[in-house]
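Peer 1: There are structures below to look over.
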Structure 1
Amino acid sequence: MLVLVNPQAQGGRGARAWWRVARDVRRRLGAFRTVVPPTRALAVRVLDEALAAGERTFIAAGGDGTMNFLLTTLLERANGARDELVLGAVGLGSSNDFHKPIRRGLEGRVPLRLDVRHATPHDVCRLDWLDASGAWQRRWWIVNASVGVTANGNLLYNRAAGLIGFMKRRSRSAAMALAAARAVWSARPWAVRLAVDGVHLGLASLSNLAVVKNPHFTDSLYYDSPVEPASGRFWVHVVHAASRVRLLHVLAGLARGQFVGTMGTASFPARTLDLHADRPLPVEADGEVLVTRAARMTVCPRAVRVCP
């Protein structure tokens with residue numbers, strides 16, 4: 001068993017946060033190897049070596065971005081051993097959506113998914129997108145993805161410039177709220193051509209589009225679609241072109257878990273989603289943001305096993 005610790009979690013305090021809980025985690029897990037790689041390149045090398053040595057159980061100690069990095073790296077390198085992978089997590093990040101709804105944790109409100117013996121199959125979702133050079137790229141996600149305002153809010157939060165950066169060092173929730181407010185203030189709709197499960201829906205003007213396996217996102221916001229870890233589908237939640245006031249109304253509803261049926265929205269399950277935009281738009285997957293004009297999301301059923 002290998003625990004991958006992200007030292008950059010919690011604004012660079014990830015290693016200290018890990019060592020505060022490491023003894024309790026070891027009490028629950030038993031023996032494991034801990035690595036705290038200072039760079040992504042070294043983390044990839046460590047994971048390559050672990051896979052080659054036969055390791056198949058991996059724990060991400062960090063936020064949703066750490067889980068996304070671990071998931072993507074393993075799926076790209078495990079080849080025929082993907083269905084043998086078992087993933088768990090220690091939530092040291094800003095939002096820890098992978099853990100929600102949180103059922104187990106340590107004192108200090110650190111959420112855990114560490115029950116290796118009862119790991120169950122879990123869908124994984126694939127994001128293919130067109131980069132600036134015209135080449136298709138790929139990454140994976142397991143919690144949720146978004147296009148538009150939510151993705152732009154994540155981008156502003158990740159960059160942590162100016163006042164957002166100042167707030168992030170003191171209150172992650174406040175920094176997230178400020179990033180969301182700025183994303184709403186600067187929002188203007190994108191013209192997007194959509195296809196769902198191969199059926200073309202035509203051109204739509206959208207302010208936001210969320211694609212979720214787990215409906216929780218951005219600290220305390222959540223959709224009212226079900227949590228379906230191994231259903232072979234995700235849920236799509238659309239906000240059509242909306243004013244700033246309407247977007248704030250939608251956000252207020254999401255703080256209470258109310259979205260389906262809200263005026264100017266649509267919600268439906270799907271297995272694939274294709275989009276082509278009139279201009280580059282932010283696309284976020286498990287908190288990691290890219291910018292593209294074309295993307296495709298696909299469910300890969302029961303691709304890994306995940307600890308409860």
Structure 2
Amino acid sequence: MHIPDGFLNPATAATAGGLATAALTLAVRQTRIHLPRRKVPLMGLTAAFVFAAMMLNFPVAGGTSGHLVGGVLCAVLLGPAAAVLVISSVLIVQCFIFADGGVLALGANIFNMAVVCSVGGYYIYRAVYAILPGARGRLVGVAFASWLATVAAAIVCAGELALSGTVRFAVAFPAMAGTHMLIGVGEAVITTLVISIIFKVRPDLLEDARPAGEPRRYGPVLVFGAIIALGLALFVSPFACPWPDGLEHFLGSAGFNVEEIGKPRLAAPMADYKVGGIANASVATALAGAIGTVVAFGLAFVLARVLIPDKPKIADSPAATPAG
């Protein structure tokens with residue numbers, strides 16, 4: 001669903017960029033207030049996992065592929081504000097290092113995938129969970145929210161293309177919505193599977209978990225999570241489905257030469273997820289994926305570390321100082 005450059009007119013790109021900037025500003029403020037400092041490493045880990053998982057395109061009917069977006073996954077773990085920052089970090093890495101998504105379309109991509117998927121999906125999840133409380137209701141909410149948020153983001157993307165005069169909405173809407181109804185099933189399955197495992201093993205990692213006693217250490221989670229993310233990037237991503245994703249397939253079927261029109265405006269060091277100088281395509285993809293996973297972790301971690309201030313120690317607080 002990454003929009004390349006050349007398909008949005010300046011007005012639409014600027015409007016989407018303004019909306020994304022406003023959402024990011026609010027997300028920064030909310031994250032500073034609500035995210036516990038102990039979850040800073042978890043922001044980095046979720047960014048690394050989402051980046052690696054986005055490389056794993058799965059086949060969909062009609063020669064189309066899809067991939068995880070991860071907005072609902074991040075929001076259920078970290079809350080909607082932090083999820084916006086995590087997905088935005090991944091999209092920035094993909095754009096500037098791998099030429100995945102246009103530089104001028106970055107605001108639209110952030111708005112579609114980081115804001116619509118994360119924030120919209122989170123509140124859909126909370127609404128379903130309120131109606132169906134309990135473990136089963138949580139997973140039903142996660143699945144439905146993941147599916148619906150994917151479709152909603154695709155519809156917003158179709159609207160942006162229509163506003164730009166690229167293609168009529170009457171054409172873009174059914175094509176994008178129909179394809180992403182299928183892609184959303186994959187999103188729902190992956191997200192629900194990951195959340196169900198986390199709920200069984202470490203329910204304290206969920207965004208709405210209530211503290212019970214001393215907080216559990218995140219060290220083992222980070223180690224195993226890093227192994228999984230790097231494993232996906234190194235050993236699974238070279239075997240991802242090579243078919244175009246839903247947006248690329250639609251634009252191609254509409255008569256556009258996506259590779260020609262969507263040429264990157266800036267040179268990317270590892271365009272198309274390949275490391276230069278390595279002849280073996282699988283090795284080049286695996287190495288690029290591993291590098292991107294580490295960079296995505298670092299960007300989200302540093303961002304969270306800067307945003308979330310240290311909590312004052314009780315001993316240093318005025319209330320703890322003896323009177324007199």
Structure 3
Amino acid sequence: MLTFFTTGKPFRGHDEVIQWNALKSWKLLHPDIEVILFGDEPGAAQICEELGLTHQPVVDRHECGKPRLDRMFARAQQIAKHDYLCCCNCDILLMDDFRQSFEKAKAWRERFLFVSRRWDTDITEKLEVHQGDWANSLRELAVTRGFKQDESWIDLFVFRKNQYSEMPPLIVGHCYWDNWMIWRALADGVPVLDASRSVTAVHQNHGYDPKFGRTKGSPRDALSLLNLASVGGRQHLRRIDGANYRMSRSGEIRRAYLRNTYTLREPFLRFKQTFTYKVWLPAWHRFLGMTRPMRTAIGLRSREKSN
């Protein structure tokens with residue numbers, strides 16, 4: 001089937017919730033799914049035992065302490081039991097539409113790079129996966145209350161083993177390595193498949209550790225710029241809209257003739273993002289806070305809580 005690999009933060013507080021959610025959602029995709037978790041962060045060994053994951057506690061790190069992505073890729077491709085791998089951030093929830101889209105891609109070509117845009121969504125509690133409709137409820141929450149990020153944000157990559165046998169030294173959790181992944185595939189003649197229309201990849205919103213200088217939406221922190229230098233500059237970057245194939249909602253794969261359109265749409269997308277995060281979501285959360293006592297008294301719960 002498929003081998004996932006990732007690394008995470010310490011399993012504490014909200015980070016524990018969203019990482020448990022992500023890892024559990026991957027395991028539920030298929031009985032033969034393999035998940036490799038790199039790193040010895042607090043709680044990692046316990047979560048691997050609970051969910052039946054493969055734990056790789058030893059991971060090479062940059063001098064800043066962050067894991068080296070290139071070393072993770074090399075090790076994952078070495079030990080994975082499946083021919084196809086998915087490098088996925090440990091805050092991404094996936095559902096059956098991902099598995100179905102992956103199977104269609106595998107039937108289409110032997111080699112490809114499969115990517116998808118994500119839906120930024122507020123999730124504060126563990127998934128109630130024992131409820132049969134959890135995936136439909138989650139999908140509805142994402143598309144009605146979440147925000148679909150633009151093509152610069154790439155959190156999952158599906159590819160055939162040994163497709164990325166050589167990578168520059170890159171640091172996990174910072175910018176530009178994801179855009180380099182798309183450029184590298186295109187430069188090597190590997191088809192890049194944008195599955196954003198057929199996959200609802202749910203990114204669970206979270207904060208960033210201030211000691212590394214990273215803030216959401218800003219690619220100018222020192223470690224991101226180090227990644228940029230490692231890949232050889234902006235000429236070696238592509239967004240999802242650089243994909244040369246796209247999958248429709250029905251799973252049909254077609255060549256993408258209209259590509260790299262992000263710059264034409266950027267002003268509108270930036271306005272939409274600013275309005276969503278600076279105006280709509282703060283106002284909505286204030287409204288929820290103000291009305292929570294009344295809703296609790298009459299037995300109503302916010303959708304975020306109910307899912």
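Every number in this text was worked out from the coordinates using simple rules, so none of it is lab data. What you are looking at is a predicted structure, and each value in this text was computed from that prediction instead of being measured. Cβ atoms are built from the backbone, for glycine too; each structure is taken alone.
Peer 1: If helix-only ellipticity at 222 nm (-39500 (n - 2.57) for each DSSP H run of 4 or more, over all residues; to 500) comes out at -9000 when worked out from the coordinates, which of 1, 2, 3 was used?
Peer 2: For helix-only ellipticity at 222 nm (-39500 (n - 2.57) for each DSSP H run of 4 or more, over all residues; to 500), the value -9000 is produced by structure 1.
Peer 1: Oh, and also: Of the structures labelled 1, 2, 3, one was used to calculate distance in nm of label points 7 Å out along Cα→Cβ at positions 53 and 261, giving 3.7. Name it. Show your work: numbers first, answer last.
Peer 2: Details: 1: 5.5; 2: 3.1; 3: 3.7.
The structure behind it is 3.
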